Structure I
Amino acid sequence: MRLVTEGNVFWPVFSRGQRYNALFPPLSPVPVTSDVRSLSDHGIPDAILTAWPDDLVLNQLQQDAPFTRHEISRYERGLRIPTAPLLTAMADSLDLPMAVLRRTAAADRKRRHAGSRR
């Protein structure tokens, strides 16, 4: 079977509509702003947000970070251990000495490594 056309072929212009949006909702419908309270729309509990200082401001890098509530949960449950860049950010935002966080991460890595040997 062969298709023969006469003249020009015009493709319809596709645009996102209600059906598309229902099937493929945006990953992050509410943007993160410089206000740390904007993280509440992304699953960060209010108890954590209220513990942070009122004048805490998120920079553009933090606003664009790909962390989701699910990703953060992995750290909370010990499934992931922060690496140096994240430890640096945590030390800065929590006003903790970097050495404390490094020791904690190292101890967790050692504990995880010891548990994997059988």
Structure II
Amino acid sequence: MFNKGGILGKMGKYHEAIRSYNEVLKINPNDIEAWYNKGNILIEVGKYQEAIESFDNLLKINPNEIDALIDKGSALVKLGKYQEALKCINKALELDPDFEPALKAKEEIIKAKT
């Protein structure tokens, strides 16, 4: 089912992909990849608050998942929550100060704020 969600997402069948990830998460609520991929698909369909919740569930399992912190920050930016987004990015940079995607995300958030 996990692969099914990825295939459906690549085909642009986002709502079906989300249902597939939900099925995976019913079986294994600690599946980090399912939470992560679900969050990114939710961003794709403009469901930013739900995406944040998906990333939060992942971060409860692994608070040091840098990609989830960055993508949660992206969703927060879409909602105009720049300070919260910066907190996510700064946490990612604490974990890896040279992580290029986090540095780029921080720069974009600062530009968006002004």
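Observations
- Among I, II, structure where helix-only ellipticity at 222 nm (-39500 (n - 2.57) for each DSSP H run of 4 or more, over all residues; to 500) as derived comes to -25500: II
- Among I, II, structure where distance in nm of label points 7 Å out along Cα→Cβ at positions 13 and 77 as derived comes to 4.6: I
- Source structure (of I, II) for distance in nm of label points 7 Å out along Cα→Cβ at positions 5 and 85, computed value 4.6: I
- Entry that produces 14.0, 44 once Rg and Dmax of the Cα atoms in Å is calculated, selected from I, II: II
Taken together, the values in this text are just the output of simple stated rules run on the coordinates, not laboratory data. As the structure is a prediction and not an experimental result, all values here were calculated from the model. Cβ atoms are built from the backbone, for glycine too; each structure is taken alone.
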